[in-house]
1. Assign the value -22500, calculated as helix-only ellipticity at 222 nm (-39500 (n - 2.57) for each DSSP H run of 4 or more, over all residues; to 500), to the correct structure from 1, 2, 3.
2. Where does the value 1.02 come from, among 1, 2, 3, when Rg/Rh (Cα atoms, Kirkwood Rh), for residues 81-160 alone is the thing being computed?
3. Once mean count of other Cβ atoms within 10 Å over residues 41-48 is calculated for all of 1, 2, 3, which comes out largest?
4. I have 15.2 for mean count of other Cβ atoms within 10 Å over residues 17-24, calculated from one of the structures 1, 2, 3. Which structure is it?
5. From which structure (1, 2, 3) was Cα extents along the principal axes in Å calculated, if the value obtained is 58, 37, 32?
Structure 1
Amino acid sequence: MEWQELVIDSYGRILEILESALEGLTQDDLNVQPHSDSNSIGWLAWHLTRVQDDHIADLMGDEQLWIEDEWHSKFNRAPDRKDIGFGHSSEEVSAFKSPDIEILLEYHRAVLERSKRYIHSLSEAELDRQLDEPWFQPLPTVGVRLVSVISDCLQHAGQVCYVRGLLKGKGWLGY
């Protein structure tokens with residue numbers, strides 16, 4: 001197995017988790033917060049996809065799909081490339097109204113396809129390219145960023161599953 005296939009497989013598992021965890025949920029399920037200071041399922045799915053879109057576009061030196069393909073309009077949000085959910089207050093999370101499941105997944109699939117194309121285009125040497133982010137020491141590399149996106153997205157996908165379990169109980173995975 002080539003290293004690109006391994007990394008792409010990891011990104012693909014995020015989609016698999018989302019597809020399973022979102023299946024059959026209602027609009028209310030997507031927007032409910034188990035606590036006033038916690039994240040909703042819809043917000044979590046949006047946020048993890050926004051992070052991937054933002055970070056991969058940055059590595060590519062391209063515009064985010066959020067802006068380029070006007071995904072922001074399908075989410076009824078402003079075309080703000082910095083609006084990825086990082087630092088959102090409880091009030092901002094509460095104000096977020098998720099689109100339906102299909103839009104959440106379509107956006108994620110579009111970001112995943114772009115991520116896969118980018119990862120396939122990388123050489124092994126490019127993984128060591130340092131990013132110009134002096135606030136991190138040591139400076140992160142492309143490879144480190146790819147792994148950090150996987151880690152962040154898998155954590156949030158796990159949170160989606162956990163919140164679904166709080167709302168629907170056990171057994172939703174079919175076993």
Structure 2
Amino acid sequence: MGERFTVGLIVSNHFGVLNRISGLYGKRGFNIDSLAVGVTEDPRFSRMTIVSTGDEYIRSQVVKQLNKLHDVKKAVLLEDGQSISLEHLMIKLKTNGSGNAEIVAHLNSYGGKVLDIGDGYVTADLTASTDRINEFIEKCIPFGILELCRSGSLSLSKGTDNILSIQDFQ
């Protein structure tokens with residue numbers, strides 16, 4: 001099956017781009033495990049981070065095929081150890097009527113913060129690596145998860161050698 005890998009892309013920011021990219025994955029039988037996209041400092045371009053699973057052949061094929069698409073300005077493989085990846089989590093947990101100190105302590109131990117407190121619930125957020133987010137969610141199950149929403153991975157290369165910048169396309 002292979003291992004997870006991350007692709008960073010700079011794409012044109014207009015309708016249909018996401019459809020063409022996801023279509024490329026679908027036609028070739030590749031799965032998208034995580035997808036995050038947002039406009040860059042120049043509204044003509046968006047940055048995408050796509051996490052998939054596959055072997056070395058699939059990794060290279062994904063990047064080659066993405067770079068052939070007209071709307072893709074550049075697609076690169078963001079290697080583990082050479083990039084930084086984070087996710088964002090928002091979670092609503094049940095409070096048991098005896099206060100929320102245990103939930104808040106758990107949240108603090110992971111570097112998260114409380115966003116909202118109400119009758120019978122606490123809403124919190126956390127930004128961390130995928131593994132840390134997964135671990136946090138697992139440890140929240142005993143509290144009772146009312147609602148959960150998480151972003152896809154956001155990734156940047158480390159250092160300045162492999163920068164994926166819109167400056168190259170202006």
Structure 3
Amino acid sequence: MKWPTFVVFAIICVVLQTTVAPHLAVGRVRPDWLLVLAAFFAMHVRGLDVILAGCILGLIADLETIEGFGLLAIAYAAATGLVYAVRAHVFRSHPLAHLAVTFVAGLVVQFIMLLHTMIFTGVGGGTYGAQIFGGIMIALYTALWAPPIHAALLWLSPHVGIDVPRYTQVRFG
């Protein structure tokens with residue numbers, strides 16, 4: 001992976017995440033464009049760079065929250081690792097694949113956040129149900145943004161040195 005490209009995309013994403021995303025919130029649900037970017041890199045970058053990119057984007061996301069520092073870095077690294085593991089089984093240039101893997105990555109991040117809350121804060125009662133529902137809504141809303149963002153990134157990919165799969169034939173069996 002070309003790290004200068006990663007830095008430019010991360011900076012653009014952080015600026016949009018902090019300036020535009022709050023205005024696109026539906027209720028309390030905001031899109032997590034850093035996770036969309038992490039899922040994109042997990043689908044199109046090779047090797048250990050995927051986990052490192054996810055961890056860096058998670059650290060950037062940690063700076064936007066009041067949660068324990070490093071929690072989102074671990075969550076993003078786990079999510080990008082999962083996306084990297086399943087990417088060979090999906091058409092990486094198809095919008096439904098972008099939506100599905102980003103949704104699953106969002107669920108992984110939200111599950112790790114819920115687990116952290118359960119273990120360290122001990123908040124009980126009906127708040128877990130609300131947190132689970134809110135996490136699913138955040139993952140879904142984020143995943144809905146993945147197809148157009150991934151399409152734009154795929155369009156830019158040949159110009160910035162990111163490998164894009166070319167499906168010249170499909171084999172069964």
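1. Numbers: 1: -19500; 2: -8000; 3: -22500.
Corresponding structure: 3.
2. On the way: 1: 1.02; 2: 1.05; 3: 1.10.
Among 1, 2, 3, the structure yielding 1.02 for Rg/Rh (Cα atoms, Kirkwood Rh), for residues 81-160 alone is 1.
3. Values: 1: 26.1; 2: 15.4; 3: 18.8.
When mean count of other Cβ atoms within 10 Å over residues 41-48 is calculated for 1, 2, 3, structure 1 comes out on top.
4. Details: 1: 17.9; 2: 15.2; 3: 12.6.
Structure 2 accounts for this read-out.
5. Working: 1: 46, 38, 31; 2: 58, 37, 32; 3: 54, 39, 30.
The read-out comes from structure 2.
Bear in mind that the values in this text are calculations on the coordinates, not laboratory data. Note that the coordinates shown come from a computational prediction; the quantities given were computed from them, not determined experimentally. Cβ atoms are built from the backbone, for glycine too; each structure is taken alone.
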